[in-house]
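Input: structures, listed below.
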Structure P
Amino acid sequence: MADTLVRAAPVQATGPRRRAGSRTRPRSGPAYLLLLPAVAILLLGLGYPVYWQVVTSLQEYGLAQQFGQPPEFVGLENYARIFAEDDLWAVVVRSLIFCMVNAAATVGIGLALALLMRAVRPWVRLVLQSCLLLAWAMPMVAAVTVWRWLFDWRTGVVNWLLVQIGFDGYAGHNWLAQPLSFFFVATVIIVWMSVPFVALSIFAGLTQVPDEVLEAARIDGAGPAQTLRHILVPMVRPVIAIVLLLQVIWDLRVFAQIRLLQDSGAPVSETNLLGNFIFELGIGRQDFAGAATVSILVLLLTVLLSWPYVRSLMKELS
């Protein structure tokens, strides 16, 4: 009887008691120490250029300063001067429209190709992925050169094909002479170069969708459109959101493709985007303070366009 009572007696913990509902928090000090080198590199590589741009935008910095004359602090005079130019706001509107159209087209086509790769046979998928990788791996200058040849008004294949199918008005048509057709060619080039990254990223997200979920949807009578709208797109929405954000940032800062097309005889003043406008101010007019001012504007626009995604991340972490 005594042995039974001893065995039945509860064993009391000898350590300190924790209050109900309390949780032990891991020590975060060592983790923060490990992050310090990466943060220092980011501050050095990204923070210093931004600091230099801000300081330059508050100074008189032109051709004379390039030859040793010390810059003079002028405060917000550069901002008032640049923001008063009508050309700047025309470039801003043009750049935002171009950015949104290109980002939407890139993500839409990339999503369609990702769904196609998921639906076709493995060997067809392999061919599609190889073609996308080849397009993605082509150097930018080489890609723009090929597309310039395709749209050339004298010997271009595009004009020749249009004439062959009955559009005789495109014989000798100069695609780069008018702003609207110029930006159509630029959109084709930029979307063609950007779609592989988006398509492969979304396809990688689609491969993580469980087959059991899709099978249950088919058993419940969901058609392809319903499956796409209510299952596939919601489950890969984080991937779509991040690639859309990256495309918006990249398309807002596009420069080289537009510059190479302008070298073919396009009207520069009517086809400048923000990157080209900064180049024209800094290199063309030797107005480095004005170029720095517009660069700060581009940074603010990038933050503004990225804020909805950043805010959604903060809500998830809170």
Structure Q
Amino acid sequence: MAMEECIPDGTVAIIDGVRRIYYDGYWLKAYEPPADTLDAKKRLIQALTRRLFNHVEHGINIPGKRLDDARRAYETEEDPARKRVKGAMYAGALFNRATDIFTKLVELQELGIEIATDNPLMRECGGCLQEALKLGRLVLHRSGDEGIDELWGEPFRAFSIPVEAFYESRYIKIAQALREVDRIAAVMAATFATTPLFRGVEPLVFDFARIAKIKCETLRTDPDIFDVWAEFVTASERLAALSPTLGPGTDEGTRQLAADGLHLILQGRNLVTDIIRARVTMPKSAREFVERCETFAARAQAASHPPLAAADVGLGETRA
């Protein structure tokens, strides 16, 4: 660790035959960025748009051609809860409008028409992305626990900075996600080590976290994705299939503790899955999960050391 603390972020090295780049304490699998052209930016923004809608709540993927309708519905809504949802739909329409504009600009460029950076349509594209980014705080992740603002900012960054710089920013976010996965796994292992109900869960948790981190750093276009995804899914299934150790005479309180523990394990598995698929941190969800683990650990500790009854400590005895 002391040696790695001296390694500057952005250092590239070949490790076990794989090209890797160092960020925030992690050696991540490195990929060559595409050329910094309008076509590359178009493909990147299209991919980021699909990625965004794959991770956020349903119903907000509104076509860009319905932007005016979405804006009107949002601005005229007075109920706060409904306005949040309509704001999310408006953000989706803005996002798609920007993608539509950029796609057409690239098509014009491919026909030999030069597109200047100060072109009015380029400015409108950037404006749509900026407004979508502001409204992105209204949009929830599909889990319903929190929003992921980072996903809304990525297309604007891809639009406004060189492609290579955008790839570098992604490595930083992936490293942050891996650190959060490590933290969640450590908390889960420590939590369930407090009770014999879940003996043997630690290696399953750490194996799941290990392959989850590999999945996080592996692009879908990588030939290794077939093996990586298959290993990730099977590790996830092994963790979910864990059964608590319950004897035939187990009391109801212990059975409830076991059921709550299984539910917590599934929540941890799902949270890690959400993080590594989105490749960004989910601080609110992680914080709340850690708090639930702390509560469960306290319950498990109390169940394993119940308070002594008065008779057991010689209290309440009648004097002669």
Structure R
Amino acid sequence: MKNMSPWWIRIPVVFFLIFGLMEYFIDSGEKPAFLEYPITQFFLLMVLLILVAIELILKSIENIMFQTLSEEAQERYLEAKSKGWEWKWGKKMYLKLLGSKPIEAEGEIILDHNYDGIKELDNKLPPWWLYLFYATVIFGAVYLVRFHIIGDYDQELEYEMEVAAAQLAIEEYKKTAKDLVDASTVELLTDASDLNAGKVIFETNCAVCHMVDGGGGIGPNLTDEYWILGGGIKNVFNTISEGGRAGKGMVPWKQSLKPSEIAQVGSYVLTFQGTTPANPKASEGEIWVDENAGTEDNAPEETAPEQETDSTSVAMN
């Protein structure tokens, strides 16, 4: 049996092929499957052991079959096996690109120089080197015409184009990377899925101090317009993340909750505004007004013009 490749090539190739298929079909998120799921390490170990076992079994079968052959057949088998596999097309292309004369034809290109028995051959430049040189000449000509004659674009314009493309890529990435949000970039979430997730977080971690309906207990009332550290999603996000007042406020939750989760629970907290809890706690802090809101929303109510008093009526009364 003539092997096309040795065992030390077959086993790694098949092993990494199975490894690649496993990584492709197993959804493991950002981590490799063999790190996310330790059971896959056991699977890969079994695959490796099976491949080694198959090679040992094939080698044993080959030895048994070899022993059954006659001496003449054994010699022919060993002779055929000693001939290694040869990539004829690759070898032919290699010799063509090398462009050197075979040893038996070196007499055609030998020069008359003789340096202490050392003779010189008049070999031509290798074709691969010439082809590469011609390619650089063509590239240089195109570059000259494009950038120095036509003036396609310069380095400054190229830099601006790359920066613009990078900014677009960053914005697209931020749309899916919710955990990059912070107090300065957070926005109020209104999707039902985000609010439901915020509700679960609130009832698990916050309701013990603020009550399930936000009416307040140990913590302040979340349903009125009074805020100790400021209202609005940015202030609420910062308060949840960094904690309340030193010594008597709530603890920072940034070590327990992801930024996306803080944004969800902060948005859910703001849904309590204007609701009526069962046992509301007395208001704390000051009325918070959003300075970034529209002027129409924050404009003071117009008071009715004072009616002029008729002096004659006063006199009559």
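Every read-out reported here was derived from the displayed coordinates using simple, explicitly stated rules and does not represent laboratory data. Fair warning: this is a prediction, and the values are worked out from it, not measured in the lab. Cβ atoms are built from the backbone, for glycine too; each structure is taken alone.
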If percent of Cα pairs over 26 Å apart is calculated for P, Q, R, the one returning 77 is structure R
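Between P, Q, R, which one scores greatest on distance in nm of label points 7 Å out along Cα→Cβ at positions 98 and 290?
Sorting by distance in nm of label points 7 Å out along Cα→Cβ at positions 98 and 290 in descending order puts R first.
In terms of relative contact order in percent (Cα under 8 Å, 6 or more apart), which of structures P, Q, R is highest? Intermediate results must be reported in sequence, preceding the final value.
On the way: P: 26; Q: 16; R: 13.
Top value of relative contact order in percent (Cα under 8 Å, 6 or more apart), among P, Q, R, belongs to structure P.
When distance in nm of label points 7 Å out along Cα→Cβ at positions 122 and 274 is computed for each of P, Q, R, which one produces 3.9?
Working: P: 4.6; Q: 3.9; R: 9.8.
It must be structure Q, since only it matches.
Which structure, out of P, Q, R, was Rg/Rh (Cα atoms, Kirkwood Rh), for residues 90-249 alone calculated from, if the result is 1.52?
Source structure for this number: R.
Where does the value 3.1 come from, among P, Q, R, when distance in nm of label points 7 Å out along Cα→Cβ at positions 66 and 106 is the thing being computed? Let's see the in-between values first.
Working: P: 3.1; Q: 2.5; R: 3.8.
So the calculation was done on P.
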